[in-house]
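None of the figures in this text is laboratory data; all of them are computed from the coordinates on show. This is a predicted model, so every value here is computed, not measured. Cβ atoms are built from the backbone, for glycine too; each structure is taken alone.
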Structure P
Amino acid sequence: MTHLRIFDSSDGAAPHIDTRDPHAIAEALAPLGVRFEQWGTRALPEDASSEAVLEAYAPEVERLTAEKGYRSVDVIRMTPEHPDRAVLRTKFLSEHRHSEDEVRFFVEGEGLFTLRDEDRVYAVLCEEGDLISVPAGMRHWFDMGPSPRFTAIRMFISPDGWVADFTGDAIADRFPRHEPASA
């Protein structure tokens, strides 16, 4: 279930806020400029092609691309069998930021986005049906867990796609990792 925990940036042990209420999550993230929505889910085969995934969510994707000007949309799928899962997990666990919004819609599975402002750290577990848009410039990291399983639609303004500016700060090491119950 979608989950938000908000910590003091100096302490990853005890959250100040811990909620699974999607409305409370959206309200808590909105002042940061983070967009959080839940879209209706579609029944798709586990091995659905990227084209089938994009077709199933075409109305939502078209609405968002028209609103925000995204020019590139793709589908990323990660499974426990992916040969580069450990390397990719490590890369995404390093705090970074982007020059444009990072937009993900979880078609299936889950992943933990952790966002940082000056005083707080927001750990947002996104699951099937969740859309998150992390604003350009916001420091964050992503944990897909040791046995990742997710399919997500990604939207970009730049055709170059995912380009990170790593901060070099080791803050991510002080906060909880994503360890799915099914792992």
Structure Q
Amino acid sequence: MPELQRLHAGHAPAVLALERENRAYFAASVPDRGDDFFDRFTGRYDALLAEQEAGICAFHALVAEDGSVIGRFNLVDIEDHAAELGYRVAQHVAGRGVATATVRELCHLAADRYRLRTLRAATVHQNVASQKVLTKAGFAPTGPADPAHLGGEPGTWYQRDLVHPTSPGDRLRERHGHR
């Protein structure tokens, strides 16, 4: 069973492998990171860890039983109890519910650990799989996304308001659809 782990320095080689092995797959649905991303990976990765340490972002790796990273799930631009969600999963696990289950898990983590109230995510119109993940994970479309935010592609913003369980009774009511 894959485990969602907070990103740390030891994940770097496996994250780089995920990005390299899935570059063409990712580029089919989201703007390509470009050669510069791979050429400057170590410096960029260290900068991400510094942003995480500063509380600006919270990065996570989905780690398979063999230690490989099969997905990345990120909360970026954390401010005013809100953040933007970004994620990607390896091609060999796509279409199996892995992204949906992990986005749901991250929503609970965002509320419980990071005390966030709102998550937003933008997806390009052509990325139907991501739109399905967001919808199944409780996000609703809220309007058009600025193409500049999505590498020049038109897209849509999705949003999910998070529940902050404050007691076991609140958690029970949430599970049964009562708020």
Structure R
Amino acid sequence: MTVIVGLVHQQRVYLGGDSAGVAGYQITLRRDPKVFTNGPYAMGFTTSFRMGQLIHHAFKAPRPKGDLDRFMVTTFINTLRTCLKDGGWARKDNEQEQAGTFLVGVHGRLFAIDSDYQVGEPADGYAAVGCGDELALGALHATGALSMKPRARLAAALAAADHHSAGVSAPYTYARTP
């Protein structure tokens, strides 16, 4: 349970995330951030803190080269899969590998990685994942025509999800691509 929001602004990707750790009806505010940088990437995760810890601390993020779309769906994902397997987190269900859901920003582009390792790029230039994603997407859409700075838009989206979702809670953390 969480919300991670991201947007592209002037060739840079900005991410924000909440601090909720949720199990059933229990919520714990976590100090370890759900959004961070790793090499040239800004990343934010949902699904599992263990998965996020591996992506943050164990994932040797490969440097993008060549066609970025091709790179993300091949080299990036294959390196990520290896990291999650080595860290004991990757799952198999009916012989299909499963991971978690997260956002990745690199070279001014925002990608959403789904649990089946598919790589999507939102045409709107913003995205949200987690239990508060629909609430945050509404706020990102509504603020798109306003003259707000990226962090203010992310804060508005996080606050909307926090206000209306039991699985989202402040404080918020932020990251951006270098």
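Which structure, out of P, Q, R, was relative contact order in percent (Cα under 8 Å, 6 or more apart) derived from, given a value of 17?
On the way: P: 30; Q: 17; R: 35.
Label of the originating structure: Q.
Quick check for you: by mean count of other Cβ atoms within 10 Å over residues 1-8, which of P, Q, R is greatest? The partial results should precede the final answer.
Working: P: 17.4; Q: 13.4; R: 27.4.
Structure R gives the largest value of mean count of other Cβ atoms within 10 Å over residues 1-8 among P, Q, R.
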Checklist entry - Suppose you compute helix-only ellipticity at 222 nm (-39500 (n - 2.57) for each DSSP H run of 4 or more, over all residues; to 500) for every structure in P, Q, R: which one lands on -7000? => result R
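Looking at distance in nm of label points 7 Å out along Cα→Cβ at positions 9 and 137, point out which structure of P, Q, R has the largest value. Please list the in-between numbers first.
Numbers: P: 1.5; Q: 2.9; R: 2.1.
When distance in nm of label points 7 Å out along Cα→Cβ at positions 9 and 137 is computed for each of P, Q, R, structure Q gives the biggest number.
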